[in-house]
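Rule-based calculations on the coordinates, nothing more; no lab input. Since this is a predicted model, take the numbers as computed values, not measurements. Cβ atoms are built from the backbone, for glycine too; each structure is taken alone.
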Structure I
Amino acid sequence: MRSVLVLGGYGAFGGRIAERLARLPDSEVIVAGRSLERAAELAARLAKDARAKVRHARLDGMEVRADDLKTLGVRVVINASGPYQRQDYRLARACIAAGAHYIDLADAREFVTEIGALDAEAGAAGVLVTSGASTVPALAAAVIDEHVPLLDTLEAVTIVIAPGNSFDPGLATTQSIMGSLGRPIRTPRGSVGGALRYGWQSLQRLTIPGLGGRWLGACDTPDLDLLPLRYDGLRNVRVFAALEVGAFHLGLWGLSWVVGSGLLRNPERLAAPLLRVKHALGFLGSDVGGMAVILEGRSRDGAPKRVDWYLVAKNGQGPYVPGTASVILAKGLLAGRLDRRGAMPCLGLFTLGEFLAEIGDLEITAGMA
């Protein structure tokens, strides 16, 4: 079977994943989600130029059963239907029971870090179950793996996600962002680096090559737990979001203090109206976004050393970045190149070189500053 099911397949990230996979010959892509109409519309559009067979299905990721996957003849399932903070592992378990590989784009901290609970089940079924195949933690870890040999010791990592204002995050992603405002960010065991952080706080300014100056807001992601376990000596990991339009970023920063004070108990309910405001002011900013990964440590002579890596995506192509890891993994599984089995966070399953090769036809550049 060379069939890939993309759940949330018409969304901001899922649609781009389906588009990339539709270029594979001798394969099948199934665009799926809760809206049959939207799934059918995208499938029809992709089918015009696809080398793969493209079809559609109506499926709710929280209700998919193993029999559904067996009926569809699915080999790989990509779950692009967040927010993952509200999900459990029932879809992953359905994939295991159906003998299908499972990949998701989650950045919810506990959801990703605890996926290993399914390791024995996935291993016995001979499938790969992996969570976090996205910008964080997967791509960030690939960047660190590539550049950590430049340092004798790695002490701190800073990751910045900086979307262009033209990017439409969708309601689910906006709800996820709103739900993180002002919430305490748990400090990983053994880490150092100052006071307790809160969602969208720790306000500071960073100039990113190709993007200019951005305000930064702290984020709670799986990297905070996973990276210190992966790299010896790493005790300080910070992850930030950086909106292009300063007024939007500072507005969320202000709301984070309102949430933290207890005056606003359910900020998620503001997601829809704030998204409408963003759409109305879409002419602000640009279609250029990117990310930064900054490594700090020591050289062999003990002197401080810093490595700065940046990615810049132009012409609105930034949303391809979070989905590329899942495309690489799906291709590897279909071709038999990726032989890892069991359940694990998505770290070390692809290299930075593989990532850059996959995006080589896009208006995306990356490298050291």
Structure II
Amino acid sequence: MRILIFSLAYYPGFVGGAEVAIKEIIDRIDPDEITFDIISVSNPSFFQKIFYPITAFFKAVRLHKKNKYDAVWSMMASYAGFAGLLFKLFRKDIRFILTIQEGENFGIRNILKLFFKPIFKKADRIQVISSFLGDWARSMGAVCPIILVPNGVDYNFFRTRKSHAELEILKRNLGKKIDDVFLITTGRLVEKNAVNNIIESLLFMPENIKLLIVGQGVLENELKNLATNLKLTDRVRFAGFIDHASLPSYLHISDIFVRPSLSEGFGISFIEAMAARIPVIATPVGGIPDFIKDGETGLFCEAGNPKSIAQKVEKLIKDKESRDYIINNAERMVKEKYDWNLIANDMKSKVFLQVL
């Protein structure tokens, strides 16, 4: 079987949840069973994004003459989705697989429903990473089978800790003192991740509780100004971009993971924190309730409510028994349900081989 992947971006130019998912899945599938090719742009500009569906379509036509694909696989219902739709209209005999990983801009897509609907209607199989996205796909007109296969995590990679000495050096570099409690949030600094609410929540907590922000984004300067205006600069650390290989150590020197999302298709950062044995505070939005059960695998706070975040942090600090219970349950869940080896096998058996 041979599959052509449409993905707007890919390694090494851009690495996000969707790009990681593609790599982790195809790396684990025997090429003697399924061979993959990919059409992407290493670091797409605005115009490359706009014209990607057209340029990718013509590239796919040329490649198909040579490689005779059995299916095309579009990563997300946007630029890559339109490319897959165009190819499906051109070659009706080629199966069209659509993966839905969206975590934001659902309102925009609903407004443009007329344009997006054909992507969902023409797909032969749709893979979603959460129940929430499955419902959204149906609302967008999907009539084909919808298969839930979540994103995964390299469990052993996030579980394995560096030496005590190495972690102590990192703590010292970040200014973490013996009595400090570090909250950590990872991901893009964008509106949906509500990092501003975490900063504001520090006002309701003791001064030894500090926030480590790992990631970059359009709101970085705005968030730094917020910390300054609230006189919290001594309690907020902006670590910037951290390469994936170093991320586990930042989790291991932290105490609580917080992301009070306003929307979320799935949220791989939560799963990574769970694998690293960090208790998680989240909001019950989007795909998050698929893996967080309040009081069992994490704690829910209210969206847009900094005081609610502070209350949940206080609970995790004071109630060691509940904290340990949550950590152990969450880690076990990740190991049993979200390891990439399991995810890749499900993608092969439930999506790729079933689409023919």
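Across the set I, II, distance in nm of label points 7 Å out along Cα→Cβ at positions 243 and 323 reaches its highest value in structure II.
The value 16 for relative contact order in percent (Cα under 8 Å, 6 or more apart) was derived from one model only; which of I, II is it? Only one of I, II returns 16 for relative contact order in percent (Cα under 8 Å, 6 or more apart), namely II.
A value of 3.5 for distance in nm of label points 7 Å out along Cα→Cβ at positions 99 and 179, calculated from one of I, II, originates in structure I.
Between structures I, II, where is distance in nm of label points 7 Å out along Cα→Cβ at positions 83 and 339 highest?
Values: I: 4.1; II: 3.3.
Largest one: structure I.
Using distance in nm of label points 7 Å out along Cα→Cβ at positions 187 and 283 as the calculated read-out, with 4.7 as its value, let me know the right label among I, II. Answer for the origin of the read-out: I. Structures I, II were shown, and mean count of other Cβ atoms within 10 Å over residues 27-34 at 11.8 was computed from II. When distance in nm of label points 7 Å out along Cα→Cβ at positions 91 and 275 is computed for each of I, II, the one that comes out at 3.4 is II. Which of I, II yields -13000 for helix-only ellipticity at 222 nm (-39500 (n - 2.57) for each DSSP H run of 4 or more, over all residues; to 500), as computed? Corresponding structure: II.
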